[in-house]
Structure I
C-alpha cells in the first residue's frame with residue numbers, strides 16, 4: 001500500500017506482533033533529530049499518535065493520559081506522544097495552560113506515522129473545514145502536505161515488539177486510559 005493512505009479508513013496500522021520500524025527520524029521540542037528506536041528500545045513504551053495540538057479531542061485524550069502517567073511509570077513503562085506539529089508548536093503545548101508532563105515528539109515529516117501505517121492525506125473538503133475553523137495544517141506542521149495520523153496507541157516492549165495496537169479512524173473515539181493501563185500491564189507481565 002502507498003502511504004500516506006487516501007483517507008483515514010484506508011490506513012493499515014501495524015498490528016500486535018509486529019516490530020518497531022527502523023530508521024524513523026522524529027524531532028524533540030528543541031528541534032533535535034532523534035531515531036525513534038532511541039526513545040523506545042530498552043524499556044516498554046506507549047506511543048500515542050495524535051492529530052495535533054489544535055484538536056480538542058486529542059487534547060482531551062492527552063490530558064487523560066497525563067492522569068495515568070505515574071501508574072505507567074510505576075510499571076516501568078514510558079509514555080511518548082507524536083504529532084505532525086512542528087517542534088515549536090509542541091513547545092507551546094508543554095508551556096501552555098494544559099501543560100503535559102511527558103515526552104512530545106514532532107513527526108512533521110510524517111516518517112513515524114507512515115512507518116506505523118496510520119498516515120493519511122486530508123481531502124480538500126476537510127482541509128477547507130479545518131481552515132474555516134482557523135486550523136491551517138501547513139502552519140501547524142511546517143509543510144505543505146496535508147497529512148494526519150489516525151489517532152492510535154501502540155505499546156512496544158523493550159525489544160521493539162509491538163504488544164498492543166489500537167487505531168481508530170473516527171477521531172472522536174479514543175482508547176481509554178484504563179484500557180491503555182491494562183495493555184501496559186499485560187506487556188510488562190508477558
Structure II
C-alpha cells in the first residue's frame with residue numbers, strides 16, 4: 001500500500017476532505033463497517049414462534065437459512081412484547097442448537113447413579129406402561145359415599161406456560177378420557 005493510499009484510509013483525512021469535521025458521517029466508516037450487513041439478511045424465511053420460558057408469551061421471529069436457525073429476535077408486531085425479549089428469550093437459539101442441548105432421552109433407573117440413553121420409542125412405551133399400571137391400580141369406580149367417580153387420583157398433570165388453547169384442550173380431553181381429574185397449568189399458578 002502506497003503512502004497516499006495509507007493517508008487516504010485515515011478517517012481524519014477523509015473527514016477534512018469530505019467536510020465532515022465532527023466525524024459523524026460516512027467519512028469515519030471503515031471498509032469493514034461499510035460492508036457490514038445484518039445476520040438476518042441471508043435468511044431463507046422467517047418463522048413466527050412464542051418464547052417457551054414463561055407465561056408471558058412473547059412473540060419471536062425465527063430466521064432460517066438452509067434449514068438451520070440463524071437468529072431469533074422479538075417480533076415488533078406483538079402487542080404483548082412489542083419486539084422485546086428478556087435475556088432468556090433472547091438466548092432461545094441456544095436452546096435450539098446450543099452445545100449443551102440433549103438430543104437423546106436420558107433415564108436414570110430407581111436408585112441408579114448414572115444416566116443411560118433410551119430410544120424415544122422405549123421412553124414413550126415406559127411412560128404409557130406406567131400410566132396404565134397406575135390407573136389400573138388406583139382406579140376408583142365410586143367415591144367413598146357411593147357416588148359414581150370413574151377416576152384415578154394418583155395421576156396429575158401440570159401443563160407448561162407456552163401451550164396454546166388447542167394443545168390444552170386436547171390434553172384435557174385425553175386426561176379426562178383416562179380418568180385423570182387433577183389437571184392444572186403453570187400459567188395459572
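Rule-based calculations on the coordinates, nothing more; no lab input. Just so we're clear, the structure is a prediction, and the values are computed from it rather than from any experiment. Cβ atoms are built from the backbone, for glycine too; each structure is taken alone.
Tell me which of I, II gives 15.6 when you compute mean count of other Cβ atoms within 10 Å over residues 10-17.
The correct label is I.
Matching task: 47, 40, 31 is the computed value of Cα extents along the principal axes in Å. Pick the structure from I, II.
Details: I: 47, 40, 31; II: 98, 40, 28.
The read-out was computed on structure I.
Which structure, out of I, II, was log10 I(q)/I(0) by the Debye sum over Cα atoms at q = 0.13 Å⁻¹, for residues 58-105 alone derived from, given a value of -0.34? Let's see the in-between values first.
Values: I: -0.29; II: -0.34.
It traces back to II.
Please compute FRET efficiency 1/(1 + (r/R0)^6) of positions 50 and 178 (r between Cβ atoms, R0 = 25 Å, to 0.05) for structures I, II and give me the label with the greatest value. Walk me through the intermediate numbers first.
Values: I: 0.85; II: 0.35.
When FRET efficiency 1/(1 + (r/R0)^6) of positions 50 and 178 (r between Cβ atoms, R0 = 25 Å, to 0.05) is computed for each of I, II, structure I gives the biggest number.
Any idea which of I, II comes out highest on mean count of other Cβ atoms within 10 Å over residues 82-89? Provide the component values of the computation, followed by the final result.
Details: I: 22.9; II: 14.6.
When mean count of other Cβ atoms within 10 Å over residues 82-89 is calculated for I, II, structure I comes out on top.
For relative contact order in percent (Cα under 8 Å, 6 or more apart), which of I, II scores largest? Can you show the working numbers first?
Details: I: 33; II: 12.
Largest calculated value belongs to I.
Supply the structure label, taken from I, II, corresponding to mean count of other Cβ atoms within 10 Å over residues 74-81 with the calculated value 17.6. Before the final figure, lay out the partial values.
Details: I: 17.6; II: 14.9.
Going through each structure in turn, the value belongs to I.
Quick check on the output: 9.5 is mean count of other Cβ atoms within 10 Å over residues 34-41, derived from one of I, II. Which one produced it?
Working: I: 16.9; II: 9.5.
Attributed to the structure labelled II.
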